[in-house]
Structure I
Amino acid sequence: MSDSSPARAATPVLDVWCELQCPDCRDALDDLRALRARYGDRLELRLRHFPLEKHKHAFAAAQAFEEAAEQGRGWAYAEAVLGRVEELSRAGEPFLIELARELGLDAEEFDTALIDGRHILIVDADQAEGKAIGVTGTPTYVIDGERLDGGKSQEGLRERVEEIVDRLLAGQDG
């Protein structure tokens, strides 16, 4: 006998359009940590790249994040970079490579990745998608088709994301 009931809904996804040289994105880290602590693997958080022209090292930082993700430490790397945006602003790409070394990642591979541009297409695709859906600044959250702009204010955003996630999770149980 076949089960004709609809398939169980997928895990809710929160896309976080972020720029790793952005002080507002650094300020959003506490909210992201709280969401990860509250929902664990019941919510998928995806960092999406939206490097802004006003931050000259943001595009390289996005590529470095992708290399860190490939080496299994994407979120740890993103949090480390965001925690030290002033250093990134001052030192640029050498800081990104040194930070990889500090986190026990293959720093030589980071250097090579930044030179050969192997992650550029991922960053470009994220940025193009962000523009297409109306992202203009960072951080911007998208969940269940709703765009929440954190670049203007973080106030109340985590609560709004929690309302949406709770509703989506409740719908899975029903």
Structure II
Amino acid sequence: MTGMSAAFTTDFLISFVLVAIILIMLGMIFNLYSELSTIKTRYKRMMSGAEGTSIEQMLAAHTTEVNEAVTEYKKLRDRVDNLDDLLRSSLARVAVIHFDAFEKTGQGLSWCVALLDRNDNGIVLSSICGQEAERSYVKPIEGGLVSSKYKLTKEEEQVLRQAMRN
């Protein structure tokens, strides 16, 4: 009987271990089912989105908005570039000096004005006042230099340097 009781005990222990393993597995399955249920609930809530729209519809709407914003940005960038070009070619630097062209007058009635854009293109205007006559001159300036056709007086050079510093 001892042989039979040992076999019975071994069979009982194996059965007990198998039942314990099955119960542990059932507990794990129940736990996984519970977690899966929670994930499903959260997924359904996430997919339903705001105002009943799905997340796919929301993403499509946001993609459309982003594409419209990029298009609008490109239009605005072009406008800024055009304004920048316009600003570069607009009057940006001005200088004026008065001087005595002739020692006898002494009243500082002669003057020079430099009108330049941001690229140092523009003109120098001069008015030389004497006792009996007044003469005016305009000389073109490109890149801060006068054309080789013209020569600047010292006053015109001074007003040009002053305008380029502004």
Structure III
Amino acid sequence: MLGAATTEIENIDAKVKALAESMIETMHEAPGVGLAANQIGVQKRLFVYDKGDGPHVVVNPVIVETSGEWVYDEGCLSVPGMNWEIVRPNAVHLKGFDLDGNELDIETDEYEGRIFQHEVDHLHGILLIERLTDDQRKEAKKILRKRRLKLSRDDHDGLHQLLGE
């Protein structure tokens, strides 16, 4: 459920590690560069990412500081096939934990910083569409409505074929 904020993970146990492994697999199959737990229906503060150097896991992430500004063409697995130029801070300071319970303290920028902000947004219940300008949002909603109508027409036609109508 994407609209709700997630809760902290109290104990990094075998279940959390199995969840992370499953999420990494799902992210790679999608394919994507990041995936938040609530994108697969788990309301916990955890995300996985792979910017090309192998998968990473961040438990209970918190962005403690940002600076600058960077415009980048950003997409999301929750709205596949759609990208928009989004303005976000360039530099990011993120804290959290890895799967061994070690504290993470990462200062980064540009692409990795963008991934962190995007996934932490998910964990706060914020979808990429909420970061769009008014004009971008109107266009996105129009495209999504068309997709939904096409899907329901396709499903409806399939149902009629099944029923022999």
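Here, each number is a calculation from the coordinates, and none is a lab measurement. Predicted model only: the values in this text are computed from it and were never measured. Cβ atoms are built from the backbone, for glycine too; each structure is taken alone.
For helix-only ellipticity at 222 nm (-39500 (n - 2.57) for each DSSP H run of 4 or more, over all residues; to 500), the calculated result is -20500, so let me know which of I, II, III that is. Only one of I, II, III returns -20500 for helix-only ellipticity at 222 nm (-39500 (n - 2.57) for each DSSP H run of 4 or more, over all residues; to 500), namely II.
The value 31, 21, 13 for semi-axes √(5λ) of the Cα gyration tensor in Å was derived from one model only; which of I, II, III is it? It was calculated from structure III. Computed over structures I, II, III, relative contact order in percent (Cα under 8 Å, 6 or more apart) reaches its largest value in I. Sorting I, II, III by FRET efficiency 1/(1 + (r/R0)^6) of positions 72 and 128 (r between Cβ atoms, R0 = 30 Å, to 0.05) from high to low puts III first, with the largest value.
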